[in-house]
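Colleague: Pasting the structures in now, so scroll down.
All of the numbers you see were taken from the coordinates with simple rules; none came from a lab. Bear in mind that the values here come from a model prediction, so they are computed numbers and not experimental data. Cβ atoms are built from the backbone, for glycine too; each structure is taken alone.
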Structure P
Amino acid sequence: MTNASDDTVSVIDTRTNQVVGSPINVGDGPVAVAEDAPRRRAYVTNQNDDTVTVIDTRTDQVIGSPINVGDNPVAVAVDQPRARAYVTNANDDTVTVINTRTNQVIGSPINVGDNPFAVAVDQPRARAYVANADAGTVSVIDTRTNQVIGSPINVGGTTLFAVAVDQPRARAYVTNFNNDTVSVINTTTNQVIGSPINVGDGPIGVAVDQPRARAYVTNFNDDTVSVINTTTNQVIGSPINVGDGPYGVAVDQPRARAYVANFSAGTVSAINTLTNQVIGTPITVGNNPIGVAIVG
């Protein structure tokens, strides 16, 4: 859990929903975090000092020096089979690629669209989907060659702040913050499917529970989470009330839990993805939690 205003990462035991140990000091303005499970590493983007911090997830200790990337790194996703981390540099309109075996940057930054704000990887298809917030498009990168494929995908929305992939169903879900919708891309054809899905006010984060075919969308402006059935692309039930300013979200699939970072409240809400009910009281972490990743 990245705490943007504290320059730290908090660790929660998802078996007990208790914070473990002291916060881990990282760089200036940590935003996103992603795991490379085979190598037991977590990658944290520090937007204010243009670096990525690497954490050993076995010891919760920082490894080595921060990795220099582009200007204003705000998102990261890992292609685990190919041992690559993809970092979006919002102010450069580029993506930096890190070899997660060596923690070295590979090649030159990849040019994408205007203000790349989010990235997700479809590992079976070796594709990285980059949401270009100000362009209203999604760029697709072949993670075997690190080349952009085809033209940017126009998703029919604006201010694209998040993207997540449902790999079994070959779908990418993109949040359109200003439209209060979610667009769906077929990751086999890279074509938009149907009309945007109406969710809550200011959708800013999305994560997929693949075994249960559900996408969890955080609605920043109305403090709720919308749930989408990723088989039918229909919203299920009423929005789930969480904390103030829900931002990032991640799913612990084995334990059927979704964890929501409540940016304004400094807490994390846990949702049972079997029942879509909030579990217990919010978990207190650091100031302005944004990014969430499940490790292990």
Structure Q
Amino acid sequence: MLWVEAGRAKETVRFESMKVNETELPFDSILLEDRPWFPYLCTEVEHWEWETSGDRHYNFWAALTGEAYLSCDGQTFRLKPGMFFVFAPGQKISAAHFSGERVTRFSAHFLPVYDGTVMEAVEGFPVLGREVSSLSVLKHQIDAIMRLAFRREDEATLARQLYQLIAQCCSSAPTAVDVLLDRRVAKAIRRIHEAPASIVSMDALAREAGISRSHFDREFSKQVGIAPKQFLLNCKMIQARRYLESSQLRVGEIAEVLGYRDIYFFSRQFKSFFGVSPVHYRKALRG
């Protein structure tokens, strides 16, 4: 069937029941949503961000390479290759890449069906922060799915293989180890990411977390992989680049917005981070 939302057409394809093992999933088939764009495999840009809420579909989402952070339902996960999620409709989700290898992710939107009826709620879902036993097997399965998706010919086989992938992952994968961040560290990440200019000092951030500065530095570095001061600098530089790319703010105004009192110090940090001064970075964008 074809339906229209927000000015664009979306295609939903109905498939016959495809039973793999009724004990694996509480639904026996799926409807693929948003064809022809999903399933979708992408290596994201450096310092990628993603945010969504209020979606009407389920989303099978897997990280294949790279490092990033994903927040959902008040929890923050440190993403690593082989982790997967099955998000439910209406969830608020955000993810971002701050450093390290860029993220390659696989995503597929679907609706669960049981005995010919679309299910509004599914027991045991959403599934958050699980990890497959073999990353190479997962990549091989996704490669096969993407070959079918690109051909856009055999929709029934595509849906069946995607259903089998979801069933296999959900039935055998344990919760990923050491990926759920401590709530105090997760809160600090959100504060730094959302408003880096508001961070007065690491001491103040540690006090907000209710722990000593030394304990805060140690736990943050252990869980995030870099020190909180470096993480803050990364966020400021990423935000500075976005301002240069998408705003009319002058370099001095950008520095002020990001909490810098000294434009020259800001420019030196930017050049150290990106290899070019903010003035020359903007000139290069304009050709």
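Colleague: If we compute FRET efficiency 1/(1 + (r/R0)^6) of positions 118 and 134 (r between Cβ atoms, R0 = 35 Å, to 0.05) for structures P, Q, which one ends up with the highest value?
Modeller: P
Colleague: Between structures P, Q, where is mean count of other Cβ atoms within 10 Å over residues 150-157 highest?
Modeller: Looking at the calculated values, the largest one is P.
Colleague: Given a value of 1, 5, 11, 14, 15, 14, 12, 10, 8, 6, 4, 1, 0, 0 for P(r) over Cα pairs in 5 Å bins from 0, in percent, calculated from one of P, Q, which structure does it belong to?
Modeller: Only structure Q yields this read-out.
Colleague: To which of P, Q does the computed value 12 (relative contact order in percent (Cα under 8 Å, 6 or more apart)) belong? Don't skip to the answer; put the middle values down first.
Modeller: Values: P: 12; Q: 16.
Here the read-out was taken from P.
Colleague: Work out the source of 24.9 here, i.e. which of P, Q gives that when mean count of other Cβ atoms within 10 Å over residues 126-133 is computed.
Modeller: Working: P: 24.9; Q: 18.8.
Derived from the structure labelled P.
Colleague: Could I ask something else about it? Among the shown structures P, Q, from which was the value 13, 47, 33, 7, 0 of P(r) over Cα pairs in 10 Å bins from 0, in percent, for residues 70-213 alone calculated? Intermediate values should be presented prior to the final figure.
Modeller: Working: P: 13, 47, 33, 7, 0; Q: 9, 32, 32, 17, 8, 2.
Going through each structure in turn, the value belongs to P.
Colleague: For mean count of other Cβ atoms within 10 Å over residues 86-93, which structure out of P, Q has the highest calculated value?
Modeller: Checked P, Q; max of mean count of other Cβ atoms within 10 Å over residues 86-93 sits with P.
Colleague: Here helix-only ellipticity at 222 nm (-39500 (n - 2.57) for each DSSP H run of 4 or more, over all residues; to 500) has been calculated and equals -12500, so which of P, Q was it run on?
Modeller: Q
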